[in-house]
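See the structures that follow.
Every number in this text was worked out from the coordinates using simple rules, so none of it is lab data. Computed from a predicted structure; not experimentally measured. Cβ atoms are built from the backbone, for glycine too; each structure is taken alone.
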Structure 1
């Protein structure tokens, strides 16, 4: 039940667009992972990402050379396959930044895959039956475990207006969005409107572990990670 906020810039005179985003990762704290790094030098040279040790894949992956970034968010599905025939979703972000987006049918559980390049961003959504594409329009948007800007998702309904009021257009956009993320953490992490989350009361073992800030454009790609000192809890040290 991860959360991503993205601001897609207006079309520039050269026909390009840039995007800035905040991605919060929710995962079981007992599932081992590795911080942002180049963990796949042979198969994906130059690609950096957050690695899941168990499956060897990535939650977030970025390729500075192609200026592509991808983030994986889980979602519900109707996949009708035995679990021993289901493939890991961990390859999706890595393959995406290598220029290979998923094609249906897929032997995978449901997902939203946010793909960001220097000219555009889109969400590929798989529900176990169909794969759909949603272009991300200009402006500030949020996505979690359902559709883009889904008003039925409590954290989107609560915080999307706040992020839109602080569009990531200034040089201090990252500090402004961190302050807004800190303000959101005034909610209890078990609150369904929380962004820094403890999902256990909702039936999932996942808790917010880290967040990444990224900027993608023709001038380059920058991504930074901050790990929460305690899962599902914010402290001023996170700033």
Structure 2
């Protein structure tokens, strides 16, 4: 069912993983989708495979965000949906975490997200939808994830405040918080392959459904939050984790 027919959406970091899946699902529902990313070749691949518009943009660079908004405005005028999916994850224990580790995560996951919202607002239609991609890491005490977890917790706070600030424009602001999902991100967290596989096995045992999620499962939640089916959902978070964070006893 094309319940998002002729809507215009920006999906940041839409050239792989959850962003790619969300772009595909939105397109299937009739949405005109702009995907952003830093990799020109990956964006070109997404364009050809998904029938989307790819724009090179670096979320950590405010000038790059300005350029993105100007290009979207010139090509589409206004947008209806903003899915803030772009982010980075890397792990380090507090004893050895460097300033660069801290800044690289916060610049993309918090500062970049904050100013992307600010700069897109003038071209976001009243009654539009903003969706943040956060993480269950904001809720659980996973070792070595302190900076990443803090960045996602900060975005959850923005989610609530922006919902209040933008209510007069009928813009709904919500967050989707995935648990472990089978995406390329798990190969980019700075861990050895054996460590990633060990982490995956341990997490799979804690997830009540005994498996990692699929990017397409998170994507369907994003499309739901973007649609009128979620017209009375605002300022909240939907956790898509197969039951991971409730499994604290078993």
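Taking FRET efficiency 1/(1 + (r/R0)^6) of positions 83 and 219 (r between Cβ atoms, R0 = 25 Å, to 0.05) as the quantity of interest, name the structure among 1, 2 where it is greatest.
Structure 2 gives the largest value of FRET efficiency 1/(1 + (r/R0)^6) of positions 83 and 219 (r between Cβ atoms, R0 = 25 Å, to 0.05) among 1, 2.
I have 4.3 for distance in nm of label points 7 Å out along Cα→Cβ at positions 99 and 203, calculated from one of the structures 1, 2. Which structure is it?
1
Using distance in nm of label points 7 Å out along Cα→Cβ at positions 139 and 155, single out the structure from 1, 2 with the greatest value.
Going through 1, 2 one by one, distance in nm of label points 7 Å out along Cα→Cβ at positions 139 and 155 peaks for structure 1.
Given a computed value of -3500 for helix-only ellipticity at 222 nm (-39500 (n - 2.57) for each DSSP H run of 4 or more, over all residues; to 500), which structure among 1, 2 does it belong to?
Among 1, 2, the structure yielding -3500 for helix-only ellipticity at 222 nm (-39500 (n - 2.57) for each DSSP H run of 4 or more, over all residues; to 500) is 1.
Work out the source of 1.5 here, i.e. which of 1, 2 gives that when distance in nm of label points 7 Å out along Cα→Cβ at positions 35 and 131 is computed.
2
Of the structures 1, 2, report the one carrying the highest value of distance in nm of label points 7 Å out along Cα→Cβ at positions 27 and 227.
Comparing 1, 2, the top value of distance in nm of label points 7 Å out along Cα→Cβ at positions 27 and 227 belongs to 2.
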